[in-house]
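Got some structures for you, see below.
No value in this document is a laboratory result; all are computed from the given coordinates. Every value quoted in this text rests on a predicted model; they were computed, and no experiment measured them. Cβ atoms are built from the backbone, for glycine too; each structure is taken alone.
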Structure P
Amino acid sequence: MVVTGGARGIGAAIVATFAAEGARVAVLDRLAEDAERVAEAAGGRAYAVDLADVRATRDVTEKAVADLGGVDVLVNNAGVLRFGSLLELEPAEWDEVFAVNVRAMLVTTQVVARAMIAARTPSADSIGKVVNMASMGGKAGGAGQAHYAASKAAVIGLTRASAEELGPHGITVNCICPGYVLTEMGAGTRTAADVARWSARSPLGRLAEPADVARAALFLASSDADYLTGDALNVTGGMVTH
């Protein structure tokens with residue numbers, strides 16, 4: 001399997017969770033040292049890449065698939081979180097977020113789906129799984145999140161379109177919409193008061209741990225989810241319920 005953004009947080013939890021189930025994992029991330037550490041612990045291999053670079057992303061994904069000897073699962077987890085006033089947002093800031101959060105998914109999905117299709121045998125039904133990381137923000141939005149929320153809404157749209165096109169080839173494509181997750185992303189500005197306020201929005205009274213999202217990804221990549229495609233699964237502790 002291939003995991004983008006697997007060096008930290010949710011991505012690292014996904015790598016560990018899948019490896020525990022016996023998966024051979026290729027970790028793609030620009031944080032080379034962290035990716036190497038996570039991959040080594042999982043018995044996998046790390047590939048340093050700036051996912052905002054289209055050619056590098058394509059080349060590294062192709063190399064990862066070749067080194068694995070084929071691929072049956074892709075988890076597009078990589079993403080950047082940015083905040084900014086709508087009226088002051090610069091187009092370059094918008095493009096930066098979309099380059100990683102959406103465009104990189106297109107590139108990796110193209111590479112991996114082609115490999116899955118090429119490896120399919122006439123008797124194979126479900127041959128591949130693509131799991132994209134969206135966000136509660138892609139459904140609910142929020143002030144100061146115009147570029148981030150729009151990019152995650154685009155991930156949901158890309159997931160649905162990909163599911164339609166790749167379904168006839170036996171490939172399912174779904175996405176996960178996490179809510180507030182206790183990861184390194186945003187930790188520098190997250191206060192105890194923030195955690196308490198956000199936790200109060202969930203009927204469960206807590207925020208997600210990376211493992212909560214990783215287990216959802218594992219389900220979507222398993223045979224138990226063979227008849228799920230084009231879906232956007234909320235992992236929000238009840239903060240979003242539609």
Structure Q
Amino acid sequence: MSDIETRLQNGVLEVHFNRPDKKNAITEAMYTALAEAFVRARTQADVSVVLLTGQKNCFTAGNDLNDFLDHPPEDEQAPVFRFLHTLADFPKPVVAAVNGAAVGIGTTLLLHCDLVFSGESAKFQLPFVNLGLVPEFASSYLLPLRVGHAKAAEWLLTGKTFDAQEAKAAGLINQVFSDEQFLSAALHQAQALAAQPATSLLLTKRLMKQPYMAQTLQIMDEEGELFRRRLNDADFLAAVERFKSR
């Protein structure tokens with residue numbers, strides 16, 4: 001069984017984080033699989049929409065820190081950055097179904113999804129500063145655009161955990177459903193999108209993202225360079241030791 005599972009049905013490619021014993025913490029191999037899934041989906045005629053999800057009780061706890069230290073991203077060709085770029089300019093609609101932990105990239109990747117549905121038990125967190133790091137996935141740019149500077153600063157500078165209702169009120173996600181219904185609601189919406197005229201979907205998404213895309217990619221690269229530097233900083237290494245000693 002793969003840590004990233006895919007299933008295609010009725011024009012919807014479901015991409016599942018599938019490492020529940022580790023709270024879907026993402027490894028280098030998982031980033032490779034994610035990037036490859038989106039690269040294939042980009043040109044697959046029978047894929048109209050991608051649905052990204054995890055399990056009922058966990059989306060993803062973010063990067064697997066041990067694996068991250070064993071395989072630090074050395075340049076923009078690293079699997080993690082390849083995935084970031086692949087999702088950032090993915091031309092087809094992406095729907096996310098989120099519940100439980102959505103930590104770090106588990107929250108920032110939502111900024112690159114078109115519709116986000118969550119369960120009522122979803123918990124979001126952006127703990128980059130707490131770890132001695134900096135934001136990634138253009139979140140330092142896109143999050144203030146999405147939710148305003150004050151709320152973005154509250155989330156990014158403090159690393160606080162916030163719930164689904166706060167995320168919805170701020171505009172990060174679209175709707176909150178019960179823990180039993182969030183995935184079926186997201187799948188229903190993905191299927192409804194897949195039934196729409198495909199070219200119109202592509203053109204409409206492109207028109208919405210075009211004004212921000214160049215800046216998004218530039219900021220992603222700037223964040224990535226700073227992020228890589230911080231991996232060797234004493235603050236990050238001390239944070240990792242605290243994490244390991246829990």
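When distance in nm of label points 7 Å out along Cα→Cβ at positions 137 and 201 is computed for each of P, Q, which one produces 1.2? Attributed to the structure labelled P.
Tell me which of P, Q gives 2.8 when you compute distance in nm of label points 7 Å out along Cα→Cβ at positions 41 and 161. Each step should come with its number before you reach the end.
Working: P: 3.7; Q: 2.8.
Matching structure: Q.
I have 1.4 for distance in nm of label points 7 Å out along Cα→Cβ at positions 25 and 105, calculated from one of the structures P, Q. Which structure is it? Of the structures listed, the value fits Q. Looking at distance in nm of label points 7 Å out along Cα→Cβ at positions 97 and 233 over structures P, Q, structure Q comes out largest.
For distance in nm of label points 7 Å out along Cα→Cβ at positions 73 and 193, which of the structures P, Q scores highest? Write down the numbers at each step before the final one.
Working: P: 4.1; Q: 2.3.
Once distance in nm of label points 7 Å out along Cα→Cβ at positions 73 and 193 is worked out for each structure, P has the highest.
Taking mean count of other Cβ atoms within 10 Å over residues 89-96 as the criterion, the top-ranked structure out of P, Q is Q, with the highest value.
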